[in-house]
Structure P
């Protein structure tokens, strides 16, 4: 008999749980639980296909944030970028690297965590499904 681990969540140390919640809501996450403290000590957020948990650490070393990399996908990168820009988030132009020719942006959250967001639409999904179904 094997025992499987449950749902995986990335845990990020942040200076302000409230600021992190606001930022990640812009990326489509919803808050599912908090400690209800003032200020919040921790929170858990979910989105389709992922989860994040934040723990407040006012003395967190910002070098930790620079070693983490989060990768997310969106079916509409142009609209997401415009939404982030209209909410005051600095977002450079969309890039088109070889591994993500349909487009990708790079943003930083309030604590300096790097987030790459790639465009993953219907055509990308179909191409990926075709590639993994081919027997080698």
Structure Q
């Protein structure tokens, strides 16, 4: 059995928090960690007759304030391009021409306070899609 790195553990915690947040927002989670050789979609959801593809970015901080951390800013153009390609493959595999949106959930875990802050960026435009 492979031991997970600290980054993988933090990422999994962040994804679990993001999924709980999305469910509370009325999304139905269809799949997690849809993986292709060229990209991954962290969370696939449905709501309002649309597909919702969600990238989750998580950081862990160990000091009292965490106001300056914005993990969602780590979704750079190259990452968006890979996600866009992966979304198209997902839609093709599911024979779907339904509308879709791409969202980013940023999670900041504060290990001192044992809290999490979630920031939800809705309907992000993916360059070239």
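Any idea which of P, Q comes out highest on distance in nm of label points 7 Å out along Cα→Cβ at positions 42 and 74?
Result for distance in nm of label points 7 Å out along Cα→Cβ at positions 42 and 74 over P, Q: largest is P.
Given structures P, Q, which gives the highest value for relative contact order in percent (Cα under 8 Å, 6 or more apart)?
The maximum falls on structure Q.
When you work out distance in nm of label points 7 Å out along Cα→Cβ at positions 26 and 106 for each of the structures P, Q, which one comes out largest?
Top value of distance in nm of label points 7 Å out along Cα→Cβ at positions 26 and 106, among P, Q, belongs to structure Q.
1.11 is what came out when Cα Rg over 2.2 N^0.38 Å, for residues 10-57 alone was calculated for one structure; which of P, Q is it?
This figure was derived from Q.
One of P, Q was used to calculate Cα Rg over 2.2 N^0.38 Å, giving 1.07; which?
Considering all the candidates, the number was obtained from Q.
Each reported figure results from applying straightforward, stated rules to the coordinates on display, with no laboratory input. Keep in mind it's a predicted model, so treat the numbers as computed, not measured. Cβ atoms are built from the backbone, for glycine too; each structure is taken alone.
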